Structures are given as C-alpha cells and as structure tokens.
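Pasting the structures in now, so scroll down.
Bear in mind that the values in this text are calculations on the coordinates, not laboratory data. Only a predicted model underlies this, so the values are computations on that prediction, with no experimental measurement involved. Cβ atoms are built from the backbone, for glycine too; each structure is taken alone.
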Structure P
Amino acid sequence: MLKSSNLDIFKISEESGGYISANSIVFNNIPINPNSKEILRESITGTPLIRLGKNSSNISPMDDTYFTNDSNGKKVMIIAGVHGNELPPQIAAIHLIHRLKNIKLNGEIYIIPFSAPKSTMNNSRWFDGADLNRIASKQGSITNNILNMAKKLNVDSIGDFHSTGPNSMPGKEAIFCTKDPSPESYDIAKYIAKAIDSEILFYPIAGQDFQGTIEDECNLIGIPAVTCEVFCQNGYADKKSYTRSLEQMLSYLSYFGIISDEF
C-alpha cells in the first residue's frame, strides 16, 4: 500500500499493468502532482484502487482481517477505464481524486481510475482480446476481481463510468439503470440525470439486455449500480468531455451525501 495525505492506493489485479503515460491524451489532460504520479506508478504493475474518506488507515482491504467502519456515511465505488479507449472518465477520475483528496468526506469512496492500464496504454477497447464489460461474471477476469472487491468492501453502490462515440451504443450521453432487482439503480440515475440535464436509459430487469456488465452483475446481487456515459469519439478526449464525466461523478457522490450538492 502507498499512502499520501488521505490518499491510499492498493492493487486489485496484477495482470493488467501498463504505462498510462504512453497514452499522451490521458497524460496531457491530468494534473501532474505527487498523488497522480503514485497512481501512474502503481498502474504499471496492475489495476490501482484508491481509497478516500473516513476509513483511510494503514489496513489494506486486500488483508483478510480488513473490515470497514459502519459509522456515518455511505461507501461507494467509482470505476473508469473498463474500456481502455474510453478516455474522458479515466481523466475525470484523476481530476476527481485531485479535488477530493484534502477535503472532509461524509463517507468513503473507492476509485478505480484505470481498470485495465494495459488497455489504456494501447488505447484499446479490449483487454487481451476480451471485452471486460461482458465478462464481469467470469471468475478470474479483471472485472470479476473488481466485483469481488466491491462485495468484500460491502459498498453501498457502484458507478461505472464510460464514454460512447458516434455509431456506438448508446451513441449519446446517458445514464443506464434498472429497477429489478435493485430499484435504487433507477433512483440514482434519475438524480444524476436531473442534476446535470442528461438522459436516462432504463431497462426493467438487470441481466436481460446486457449480460456480464459490471452494472448488471452488481444490480443482480443487490448492489445498486449505474453506468454513466458521456459522448466522445473513442480513443479521444477533450476538456468538455472529461469535465462532463466529472460532473456525472460529482452528482453520483452528491446523491449519497458524501459531498454537498454545492461542491
């Protein structure tokens, strides 16, 4: 574990490492400071998990003796980079960490800015030929490791952040959600959509239209989850697109009261 200020960095997977700095679009659009340098360094050897908030400590969530404090505040997980060429949310996640690292949070946030650093390095949707957002139920996959970590941490919700380009699905900014079996998924999406004037894409039952996605696999086991998409050409990002993704993340955190609406 690395520790800087109230920022803790852990590792989820050690098969996914890559040099994020080799992706010039990502590297040129993130704040370069000691925290981001540590995250980039850890990403070389695997998927980094950053912890912010109440329970920052010297205890690692990878430790079998780890437990989280169920005092005031919610615990949520923010994920970016499941598709390595969807760059705005990955950039936004680093900006989010930079904004939140020194403020008091009413809860605990786990952030995965680069789910598959190797894919981000190569600016590729795929990881070793696989779409990670179709195999979250496959034991041993990176996304399954993320899902298992979320269960171990007993998080209250997961927000999975993506971008979508022309002629892609959905091909527009939108918040994916379901109602069955996790009705709060819809409530979260409705809150974000209203807060930032976005569109909701509602699917009644999780797991029917999209199998193996992080969102659906979470909702199926009772962890309310949403997928937030911003519109941007794959393999590219600009300030408008990553700022929009950051707004989605902040609205998501505001729903749970971890930050104030005015933040």
Structure Q
Amino acid sequence: MSALLTVRGVSKSFGGFRAVDSVDMTVEVGERRAVIGPNGAGKTTFFSLLTGLLQPDGGNVQLGELELIGMPPHRIATAGISRAFQITNIFGRLTVRQNVQIALLAASGRTHRLWGNGWSEKVDEADAILAEVGLAAAADTPAAALSHGDQRAIELAIALAHRPRLLILDEPTAGMAPAETGRTMELVRRVVAERKITLLFSEHDMEVVFGTADRITVMNQGRVLAEGTPDVIRGDPTVRQVYLGAPDADR
C-alpha cells in the first residue's frame, strides 16, 4: 500500500480558539479511515481544510504528490477529492437526475451548458450513476420528495460524478433510523469497494464506525488523541474515558 493522503502539522484557529491543532495523518490507498471524537473535536473543520473550504494557519496536505494547500475547492475536487456534508446539500426542486447532471457538467467544466440545452447532456452517465446507488427508478422525481436516506444516496451520486480517488463523508448517517443507517452504509461500502475509492469519514454511531473502518483516528480538542485499528481503539482506556464512555458504548 502507498499513501494517498498525507497531512502534516495542519492547524486552524478562529480568534483565540484552536479548532485543529498540529494534526498529522496518513491515509493509504484503498483504506477506509474513520475520524471520531466528541462534538467540537475539530472533525468538520479538519475536513474543510482538506477540501479547500478553509485555509490552514500552517501545515501541509498532499494528495499523492500534489500539494493541496492554497488550491480552491473546485481544483481539489478535480484533483480527486469529493466530499458529502453533514447537512444534506442537494437541489430539492430539481429532479434526482438533474442533480447528478449538474455535478457531471461541473466536473467537466461545462456548467454554462445549463443555460442552453444542458439538460440533454450527460443523461446516460447520470442514469448509470443513479443505477449504481439504487436510485434509477427515482431519476425523474424531485429530489426533495425523497426520504432522508435516499437524499444521502443522491449526495453520494453527486460525489461519484467527480470520479474521486478520496471520498470524504461527514456523518453520513446523521438523523437516520437504524434501518436507513444500515442501508446507507452497505451502499457506501459496496461503492467504494467496487470503484476502489479510498474512504475518509466521520461518524458518531460506533456500530457504523467499527463495522466500516480499517483504521480509526480519534480527535479531541483539535488534536489527535489516538489512532489504530478498531480493536486497538476499542481497548484504549484514554479513548474510552474521553469518547466511548461506558464499557458497553461500542456495542
């Protein structure tokens, strides 16, 4: 295995608050890495630093050999990183297919085509991605009409439109019932395996974390508290005290 994502000494402060504090991380090609920690640990800020939505105060981020610091989000997406956010981020009034078409046109730098006959473009490619995530039958349905779990699947389809090497998911099962959670993570695991995508995700559901991640990074107060396999993290007494809580919290 070789490193796909290399993070060294990345920090970010807001006023006097240090949200991310000298974080180091290496994610290998094909790895499924979870980033966990209590609310306010710095996970979402860290993901925003990786994707260019925020610029760090210091440190380096490399995707392969490419340095990402200073690059705008659209160039980072083109380089191979796609992200789905904690809060659903879709065009509710557009159809499911149109949401994916926009992403495909953006990935090819052709969003201006939407003002002409853009909706006639990328139809087959959009439909193929929707079939991949189980939404082929909903292609002509307004996105807002779908369930929360299916809207998450739209976001996954949008992310796949950019052909990512690294997929970042920020709490992909937030607000879901157990059945939806199971279906969503089964879909994520299947897609990243079939496409050979490296996965980096945050999640509060420990069953999801331990059932998906190859390795886990635990953050607390902006710093890396611990890192290791699920078994190592499950048995780490400091992690249990700070985050996992009671002895049965990882069930």
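Match the computed value 21 of relative contact order in percent (Cα under 8 Å, 6 or more apart) to one of the structures P, Q, and report its label.
Checking each candidate, the match is P.
For distance in nm of label points 7 Å out along Cα→Cβ at positions 197 and 213, which of P, Q scores largest?
Max of distance in nm of label points 7 Å out along Cα→Cβ at positions 197 and 213: P.
By the measure Rg/Rh (Cα atoms, Kirkwood Rh), tell me the structure among P, Q with the highest figure.
Values: P: 0.92; Q: 0.97.
When Rg/Rh (Cα atoms, Kirkwood Rh) is computed for each of P, Q, structure Q gives the biggest number.
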